[in-house]
1. For which of 1, 2 does Cα extents along the principal axes in Å, calculated from the coordinates, equal 51, 37, 29?
2. Which structure, out of 1, 2, was helix-only ellipticity at 222 nm (-39500 (n - 2.57) for each DSSP H run of 4 or more, over all residues; to 500) derived from, given a value of -5500?
3. If distance in nm of label points 7 Å out along Cα→Cβ at positions 31 and 127 is computed to be 4.1, which of 1, 2 is the source?
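Every read-out reported here was derived from the displayed coordinates using simple, explicitly stated rules and does not represent laboratory data. Worth saying up front: this structure is predicted, and the values here are computed from it rather than measured. Cβ atoms are built from the backbone, for glycine too; each structure is taken alone.
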Structure 1
Amino acid sequence: MKTIPFVKYSGNGNDFVIVSEDLNLSKEQIEHLCHRNFGIGADGVITLGKSSKADARMRIFNADGGEAEMCGNGLRCLVTYFDSIAKEKKDAYSIETMNAVYPVFRKGNTFALEMTEIKDKNLHDLSNFIDYQKSFFINTGVPHLVFLTHDVKRIEIKLQGAKYRFHPIFPKGTNVTFVQVLDPATQTVYARTYERGVEDETFSCGTGLTATALAMGEWFGWKGEVNLKTKGGNQVVSVGDKVFYSGEVFECFKGEVNL
């Protein structure tokens, strides 16, 4: 058993344990850290490492111990922590992930993340998905399926999300977001996401909210700032020639844990 230092951050309720990449944690150790009864409790574990092509490198592991390609809230948490320990503060950072390098810009007391991995729009045939008003698929760093619904708060997310997350049409699975339009005039929606790897609803999902904003553009022509309400609070995705995601981030606590 060894004692390791950690810090826990939350991005609009999507919470993460951040540790050094040098630890080389096992799947079982990651599951233990994320366990909300026997560990620290988190949606995922983020490792901070050095990068030859960016200011830092992020790896993100979901609560089930599996590694994900990208996590929007996780990256915002990581860069906020990285900024707090940086000897020289900057207004812009670059963070390497599994498949890309993400530019991140200071925005008041938080950071806005440029979503650079947007691909595979409507890659799959969704014509058989008729349970909801509209459907949309896109990869915003990780795959996302978005459904438009009349009353998002009444949906049994864990049941309905799992139904599509494991659908055979998605060979690597998918995250699933359910969205309801609240006010078209202000481009405001309420969104709830079932996250692959967490296998449950999270309070917020940055890549899911980005996918939601892009879905609103596809369905209704929304551009500019899309206001997204979630269980974890309010967030904004700005859609134009580039796409930016921003929201609240704060440090929960730090300490040491035995593994």
Structure 2
Amino acid sequence: MQYKKITVSTDLPLVSVFMPVYNQELYIAAAIDSVLQQSYENYEIVISDDCSSDQTPVIVEQYAKKFPEKIKLQKLANKNLGQAHFEALLKRCRGEYVCMFSGDDIMYPDKIERQIIKVLELGLSFHGHAVDCIDKNGIIFSEICPQKNFYIKSNYKLIITGIPVAGCSWLVKKSCVEFAQSLSFLHDFDMVIKCLRFGRSGFISNEKLGQYRITQESWSRNLSWRNYLYAYFNLLISWIKYQMYLEIFFLLLRVIMRLQKRLINILRIDVP
């Protein structure tokens, strides 16, 4: 299938592809190539390596030299920053909108175009879409796909149910985005919930516009219950600080429902 290029104009906002990378030498070239092949042209790739121990920074630097008009390679520190890496890199993004992406995921060629069209049409602060799930060899083995499209008028439902699409599918308005370093794996969840405050709206699409890589080494697959407790405790403290009291109520409902489900599984109780 051929995709028509959407050329730069004053009517089309700049999109920053937010791309923190770490030890992804096997996948980084394919990830960057998938962005460079986008039908939407008014974008920049804002990328930083978090002190990888493999060839990732070498590969990224080669791409930055070849495509200097598109790739903005940032040197943020001489040591691994962890979660602080995200916050520091976000400050370097110049776009009105930020496309969250990773160094091992893949965009389909019209991803950004399809998202920007919907964002501008509906005046959205957040847009997410379905993805194919791929393994370390790039083989599709599953999908993350909501049953239908739906418009988000508040953040309360997402607090209880979670966000039904992968982080690599998110396009958000930069003025609504912030990262909290202490929240570990919940920093993405927190970002979206805060993005959808104050009557801001979002949209979840069941159209597959990319690939999300899941491997045995994926960070989110190796979290202990202590990691979960620590992250949720810090999330609660953060929301108190922001006076997000109604959001806290729904967060407690979420925790209670998950604990109840786990207890039922442990006791093997059949619920009618």
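1. Details: 1: 51, 37, 29; 2: 58, 43, 39.
Label of the source structure: 1.
2. Working: 1: -5500; 2: -10500.
The value was obtained from structure 1.
3. On the way: 1: 4.1; 2: 2.2.
Only one of 1, 2 returns 4.1 for distance in nm of label points 7 Å out along Cα→Cβ at positions 31 and 127, namely 1.
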